[in-house]
Structures are given as C-alpha cells and as structure tokens.
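Asks: As structure tokens, here come the structures.
Where a number appears in this text, it was derived from the coordinates with a stated rule and is not lab data. Keep in mind that what you see is a predicted model, and the values were worked out from it rather than measured. Cβ atoms are built from the backbone, for glycine too; each structure is taken alone.
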Structure 1
Amino acid sequence: MNIRQARKKIKSVGNVRKITKAMQLVSAIKMKKAQMMAIEGRPYKEYLEEIIRKVIVKIDVNLSELLQPKLDSNKKKDCVIVIASNKGLCGGFNMDLFRFIVKNVDFNKTEFVIMGKKAGLLSRLGAKIISDYSSNVLLNNVSALFNFSLKNFINGTYGSIFLYYNKFISTLRIEPTKSILLPLILDLPKEQEMIKKDASEYLIEPNPMEIINPLLYSFIEGKIQNAIIQSEAGEHSSRMIAMKNATDNANDVIYSLTMMQNKLRQEKITNELLDMVTAKESVENN
C-alpha cells in the first residue's frame, strides 16, 4: 500500500464513520421515545392484569370463550405471531429472536403470522407464513392482528396463539420472549384465598356477562400493542449500540491507517534523503 492508497482508504472509512455516527444519533432519539412509551405503558398493563386476576376468580370462566382451552386443542395447530424489525443494522436483534423460536417451536405443527419485514427470513428456516402484517408503522396494524387472532381462536382454527418478540429490559439488555395470547391464561399467585378475598370488594356492573368480554378484548389488544412497543424500543436500542460499535471500529481503522500513512511518508522521506546523500557522495568521489 502506498500513501495515496492509504489516504483514499482513510477518506472512505471517514465517510462510513459519518454515516454510522449520524445513524447512532437518530437511533438514540428514536430509542428514547420508544423507551418512554414502553416504560409508561407498563403500569397500565400490570394494573389491568391485576384487576382481571381478581375479577376472574369471582366469575364463571364459562362466561367467555377466551378463558377456555379449545376441545382437542392438542390435536390442532398452533399459531405463532412473530414481531421483528422492518430494517436491519441492529446487531443480533432479529437473529437472537429467530434462534429462540427455532428452539421453542415445532414448525410442523405451527403456522406463522409475522410483523416486521425481517421476520420473512423465517421462511428460509422452514416456517409456514400464512399472513404478513408488516408496515412502516406496526402499531397501525394492531386492530387487524387482534381481529385475526380472535376470529381464528374462536372458530377453532388454532388451539393456541402465541406471541414471540424481543422484550425491552434496558438499553443494554433485550430478551427474546414467548407469551401466550389465547386462550387467556393468567399466572395466578399461590395466595389464591387472598385473591378471592380481595375480589369480593369488586362490584361488577351491569353484570359479569356484559363486561367480561370487552375487558378481555381490551387486555389482549393491549398485550399485542405492548409487545410491539417493547420490540421497537429494543430495536432502536440494539441499532444505537450497533452503530456506536461501528463508529468506534471506524475510529480504530482510521487511527491504524493514519499511523500506516505516516510510516509510509517517513519511509519515503528517508529514502529520498538516502538518494540525495548517495548522489552527493558519488559526485564528490568523481
């Protein structure tokens, strides 16, 4: 490599560094907005789930089909909803989720519904994708996905419907997560009698039959929405970190190329001095 080539490479890597730095800043802004939505939505989701737990122990589960597993559900196919990203350049965000799915899902007994263009890569792993709800703004398709899930569970097409997505824990921690969407199964604490005692304080009006389904519909739709928000927060966090690493690597490459360029320049200057000294000695000897 000569000095000219070194300068050209430094310029090219410098352009890459500008791009990755700009993408890092953009991702940082989007990450803050998505994180705020994810964090602010948690109290509502947790409180609503707590209320549903307390109400359910007081009512008859036969009041809603959403609380009842389908007959012969073990013989029916399951449906898996996968929420991935629309764009790449976010490190192992998508691949970690796909590995988690491969470990936990029997592809022969499962059909897939995807959100996020990158989720289409699952077809290469043998997944049967029956529907794609991807768009530039995934939250716009929450109602459509909810209606699809509700319709196909109630009519018995699927025994169970699951959500697979990346849960946002913190900026540096994203966790692939599996969550059952239907039938609605809530993790009831061991203190069942205490829950029943608390439930007795609730007065359900007009009556449980009229209120239970709208409440559960709202909860399930909110669960899908929350999964998308969590996924987007994790995506922007992963992309910001990936772009920061790319920027740091570009800085290291530029530093190495600059040192090489200086070394080549010094070698050139030294060789020119040696040629001058050799020429001078040749003239003097003659």
Structure 2
Amino acid sequence: MKKVIVGIGEILWDMLPTGKALGGAPANFAYHAARLGEEGWAVSAVGDDELGREIRDIVAEKKLNNIIAMSDKPTGTVEVELNEKGVPTYNIMEDVAWDNIPFTAEMEALASRADAVCFGSLVQRMNSRQTVMSFLKALRPDALKVFDINLRQHYYSPEVIEESLRLADILKINDEEIGTVAAMFSLGEDTTEACRALIARYGLRLVILTKGPEGSEVITAQEVIPQGTDDVEIVDTVGAGDSFTAAFVVSYLRGDTLAEAQRLASETASYVCSRKGAMPQ
C-alpha cells in the first residue's frame, strides 16, 4: 500500500529569469514523493485569479493529489534571481492566498491517514500557522513529522522555530540555516555539535544537513553519515532541497537504512539540479 505523504504550506509561482515555474517547498515535496511512487498530497491555497487557475490546471496535469483552497487573497508569487552558479535568492510577496490556508474537515481527514507530513517556517508567518498546528495535532501518533526549516528573508522567529522543533521528528536544514539557528539558540560554532544539541534538546530522531555542492550529512546522536553529490551540469537549484527531503522520507518510510535513504535523496536532488524548475518531468 502506498504511503500517504503530505506537504503543507506555500504553493506559488517562482518568477524565474527564464519565465514562471510552479513552486513552493511543500508542493515540490509532495510532487517528488508522488513521482517516487507514493501518495503525495499538496495542501495550500490559491487566489481566485488567473495565476491561481493556472496552478490548479498544472497540478491537475501533473496528477498531484491536493487540497488547494480558493482564497480572496491573490495567488502567491516569488521573484527569483539566480547568481552565476545557479543559486537562487527570493523576494516573497506578502499576505497572499497561502498565508491564509483554512483548516477544513477534508484536511483533518487527510491528516488522520497521513504517514508523513513536511512543513516549514515560511508558511507560519501569518494566519496559516494555526492551520499547520491544527493539521499536526490531527495526525496519528506514529505519523512522521518533518520540519524543513526553509528560512526565507525575515519570515521566521525563535518562537516559531522552537515550537516546530518540539513537534518534529526530523529536522532538515542547510549549511547556512544551521549557522542562523545555532546563533539564535547559542549552540556554538561547530555544526555537528549544534545539530546534536538540537536532537537532544527537542527529542529529534535525526537532522538532515544539506551542504550544496559539498553534499549532505545525516546526523544522529550516535553517528554522522556523509554523502557526496553526483557530478551533473547544474541548470538551477530551485526545488533541489525539497526533492532531497521527499526522496529521503520515501526511502525512510520504506524501511531503508539512513545511508540508503540519503543516497536516493542525493540522486534525486542531483537530477532536479540538472533540469529547469522545481518540478521537472
């Protein structure tokens, strides 16, 4: 039976230099979970506008299961600029549809049968925070909760991060974000020790630390598992981290070892880096 894997949060248009592409970390996550053979679900909201209708059409075309509410707020957009290495920076529009996701009976029913959910900090910047908390509370006790911290601009706070960590089983974080969190909670400058401090403080099973071209590490209380990256020609890195998280969760839920899950995640992310946009075929 397929695992029910949910990404809850922002769905939006990444306005890339080459044109717009459907994006948003939770939707990317759900898409890749589905592409890897599981029952992926995207939970979000769009506006009753042309951009929102386009998102609904694309989600339907990609056959991605979804609960996407209609909002009187505009559909979210992000201006994305890529540097010479293909690394993105973001300008995220505020008070848009995904900032106001309603918690519905349909969503509660999905939570009750979910095997895993991935959520971040960005979606918690406004009214959707309460919806995320309600969804997490509606999960079965054995459902896997993954906090893909996804720090963007100024849209996070110690309170949001700490509450999310207390609710999570796994933290996914990148090498820049761990520095920010370590400074925020006075965890010191050693990256591994900062991750282990978070594991001990918040009862996490493990931390997934991604390091861009240097690969990744899976860190537990007992071990550090390194993984390099595949040698691919990078087109852009938008959505690569989301695909990494999705592949890791899929493999983890199937009972693979941490090293096997990390390897599948690395291969998936490398493929995404070699294609345009966050949801390549």
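Asks: Out of 1, 2, which one gives 16 for relative contact order in percent (Cα under 8 Å, 6 or more apart) as computed from the coordinates? Spell out each step's value before the answer.
Replies: On the way: 1: 33; 2: 16.
Structure of origin is 2.
Asks: Quick check on the output: 1.28 is Rg/Rh (Cα atoms, Kirkwood Rh), derived from one of 1, 2. Which one produced it?
Replies: On the way: 1: 1.28; 2: 0.93.
Only structure 1 yields this read-out.
Asks: Out of 1, 2, which one gives 31, 23, 8 for semi-axes √(5λ) of the Cα gyration tensor in Å, for residues 36-107 alone as computed from the coordinates? Walk me through the intermediate numbers first.
Replies: Values: 1: 31, 23, 8; 2: 23, 18, 12.
That value comes from structure 1.
Asks: Further, regarding this structure: When you work out distance in nm of label points 7 Å out along Cα→Cβ at positions 244 and 268 for each of the structures 1, 2, which one comes out largest? Walk me through the numbers on the way to the answer.
Replies: Details: 1: 3.8; 2: 1.3.
Biggest value here belongs to 1.
Asks: Which structure, out of 1, 2, was FRET efficiency 1/(1 + (r/R0)^6) of positions 132 and 212 (r between Cβ atoms, R0 = 25 Å, to 0.05) calculated from, if the result is 0.40?
Replies: Attributed to the structure labelled 2.
Asks: A value of -21000 was computed for helix-only ellipticity at 222 nm (-39500 (n - 2.57) for each DSSP H run of 4 or more, over all residues; to 500); which of 1, 2 is the source structure? Display every interim value, and only then the final one.
Replies: Values: 1: -21000; 2: -11500.
Traced to structure 1.
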